[in-house]
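None of the figures in this text is laboratory data; all of them are computed from the coordinates on show. Please read these numbers as outputs of a predicted model, since none were measured by experiment. Cβ atoms are built from the backbone, for glycine too; each structure is taken alone.
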Structure P
Amino acid sequence: MTGMPIGPYQDFAREKLGFEFKDIQLLITALTHRSYVNEHKKSVTDHNERLEFLGDAVLELVVTDYLFRTFTEPEGILTSWRAALVRTESIGAAGDKLGYESLVRMSRGEKNGTPRARLQILANAFEATIGSIYLDQGYDAASVFIHTHIISKLEVILNEGTWRDPKSHLQEVSQRVDGATPLYKVIEEVGPDHDKVFTLGAYVNGQLMGKGVGPSKQNAQQEAARAALQTYEKRQSK
């Protein structure tokens with residue numbers, strides 16, 4: 001294996017995850033981006049996409065099971081709560097807090113990528129780490145990890161109302177406060193066709209209320225709506 005020695009991964013597992021991996025290579029693979037394999041084809045063959053696929057399923061099951069057993073709200077609301085817990089921003093932030101970015105093996109180009117690309121890589125690595133814990137330590141250990149780093153954020157999400165669909169929420173707020181419906185316009189579109197990054201603005205009565213960036217227009221609209229809601233909140237607090 002090229003790149004970092006095994007020691008830092010063992011230390012991370014021991015200090016941050018609280019256990020020793022039986023097969024530390026699972027964790028190393030979980031923190032290996034496809035781009036790193038492309039740069040080291042002769043010495044590295046495994047990247048984290050299969051573990052990410054597994055970890056995503058385990059994450060959704062643990063969160064769904066917790067919500068079902070804990071709350072009596074209807075399916076639609078529980079689905080929105082789950083989506084808020086497992087969205088890229090939430091799990092990317094959880095990965096950032098764990099502090100494993102320096103252990104993520106990626107290409108030189110990805111290391112110098114956009115903040116959004118970095119967040120996506122951290123989020124994917126988080127899901128892959130769940131997959132590696134599940135395989136190495138079992139379901140219960142993966143569940144404890146998810147409860148500690150993801151489900152524990154539910155109270156904040158509910159208190160702040162960030163679980164609500166931001167576009168629908170913004171429309172309610174803008175119609176109530178300004179008597180107008182938000183419009184979304186593309187401000188910037190960069191990158192090749194297979195890797196576009198869109199910047200969109202949320203406008204109310206012709207005024208830019210918030211900008212959002214994402215890999216699709218829909219994602220950028222959601223981020224723009226969130227930013228616009230923050231603008232309304234700041235106005236109300238004055």
Structure Q
Amino acid sequence: MDGVIILGVETATSQVGCALGGVEGSIASFHATRGRRHAETLAPAIQFVCAQARVEWREVSVVAVDVGPGLFTGLRVGIATAKAVAQTLRVPMIGLSSLDLLAFPQRHGTGLIAAVVDARRSEVFCALYRPVPGGVQRVTPARVCSPEELASELMAMGEDCLLVGDGAIRYRDVFDDARHLVLADAGFAYPSASSLVELAHPRAIREEFVQPSELFPMYLRKSDAEINWEGRRSA
């Protein structure tokens with residue numbers, strides 16, 4: 001699938017981002033966090049990166065999207081937008097995990113990597129990875145837990161570990177007290193749309209696609225609205 005052009009959409013956290021790229025990696029990208037609303041920002045951002053990359057809509061051949069875990073509203077906006085674009089252009093999709101996107105930029109290290117996304121409610125979404133030639137390999141399933149539980153687990157493993165993600169930053173005081181644990185720079189706090197494009201490209205070459213109707217978010221837990229509704233019903 002030579003000359004593939006991938007549009008990447010990333011909205012799993014408080015950051016909204018999109019990128020365009022292909023075999024050469026990301027050729028244009030947009031990311032914003034402070035004071036932004038995903039629904040209001042995403043469509044103009046996609047238009048912006050297309051203009052910056054000088055890519056016409058009809059040239060996009062794959063739409064990749066972060067499927068989570070992450071914040072409910074952001075995931076819904078990003079996945080709905082990505083599906084709408086894919087359906088309009090009649091192109092296939094690729095879904096990737098926000099935790100994979102966090103770990104991928106740390107692939108040049110040598111030790112254990114913990115990707116940690118702030119899940120609110122004093123919890124985090126997390127998974128562990130190890131660097132392998134050309135990328136990272138997930139060695140635990142994605143899950144939701146308390147930061148204290150994750151810190152205890154990592155301390156019990158007794159090996160050096162790099163923590164990356166906004167969850168690691170928010171609960172820095174928990175992880176700072178744990179031996180063998182190091183926090184990555186704040187510049188790696190959020191999943192990157194550029195990493196999404198880069199990770200999606202080999203899958204596109206292998207034609208590991210899904211149709212829009214087959215792509216679903218990875219929530220890992222119920223939303224606040226569902227929990228509140230169930231609480232009212234039981235009361």
Structure R
Amino acid sequence: MRLQGKVAIVTGAASGFGAETARLYAKEGAKVVIADLNLAGAEKVAAEIGSAAAAIKCDVSKRPDVDAAVSLAMRQFGSVDIVVNNAGFTHKNQPFLNVDEATFDRCFDVNVKAIYHMINAVVPMMRAKKSGCIINVGSTAGIRPRPGLSWYNASKGAANLLSKSLAVELAPDNIRVNVICPVMGDTGMLGDFMGVPDTPENRAKFIATIPMGRLSTPRDIANAAVFLASEEASFLTGVELPVDGGRTV
């Protein structure tokens with residue numbers, strides 16, 4: 001198993017990309033802390049996985065919540081080897097002047113500041129053992145932005161570039177930092193991304209912009225997250241990995 005003996009924290013893991021990543025990590029031998037605002041959903045995923053998982057309610061924009069997730073991992077599983085900063089937030093697809101300040105703040109708090117909190121919480125212990133893997137979930141929106149999502153695009157652009165900057169700074173400590181950039185997927189945020197009703201006709205318009213002809217799936221993202229956390233990727237850091245069926249080509 002590719003992650004045998006590792007301990008991971010996956011945020012936003014009650015559903016979608018995060019839940020599938022947690023499940024696949026456990027299948028590959030890791031212990032997993034499932035951190036999400038939706039505690040009931042997190043507990044359900046943890047119950048599916050079994051004793052290799054623990055759930056906690058976590059608002060990733062709040063440092064005490066992030067510290068609590070790290071403490072749970074240490075207390076229950078004894079370490080933090082991998083962090084997947086997957087929790088995300090978007091405003092509805094609309095003209096940028098229509099997005100209110102509170103929504104703008106939430107977008108950057110969840111998509112960018114949460115990485116700041118998690119980095120500060122886990123890097124000291126990773127530095128002490130000269131080992132660690134941090135995977136941020138950015139977006140193709142930060143590489144090739146779509147109209148109507150300007151503030152979301154900006155937050156994901158920040159997450160993408162921050163991952164590269166952290167990779168350079170943390171490389172001497174043998175802490176790897178990479179970023180996965182999914183194209184739109186069939187998750188709870190799809191309707192907001194499209195900004196129109198989720199009908200087969202509207203989906204077809206967006207799918208037509210993806211050369212491989214489909215949306216991303218949770219398993220697509222989970223497979224990338226397993227690879228980046230494995231020994232096979234031990235010399236990869238600062239990678240901005242589009243999982244997008246050719247969308248950003």
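Which one of P, Q, R has mean count of other Cβ atoms within 10 Å over residues 65-72, as calculated from the coordinates, equal to 26.2? Of the options listed, only Q reproduces it.
Which structure, out of P, Q, R, was helix-only ellipticity at 222 nm (-39500 (n - 2.57) for each DSSP H run of 4 or more, over all residues; to 500) derived from, given a value of -13500? Structure of origin is R.
Source structure of the calculated read-out (mean count of other Cβ atoms within 10 Å over residues 17-24, 14.4) within P, Q, R: P.
Can you tell which of P, Q, R yields 17 when relative contact order in percent (Cα under 8 Å, 6 or more apart) is derived from it? Computed on structure P. Among the shown structures P, Q, R, from which was the value 17.1, 53 of Rg and Dmax of the Cα atoms in Å calculated? Structure of origin is R. Here distance in nm of label points 7 Å out along Cα→Cβ at positions 105 and 129 has been calculated and equals 1.7, so which of P, Q, R was it run on? Clearly, the read-out refers to P.
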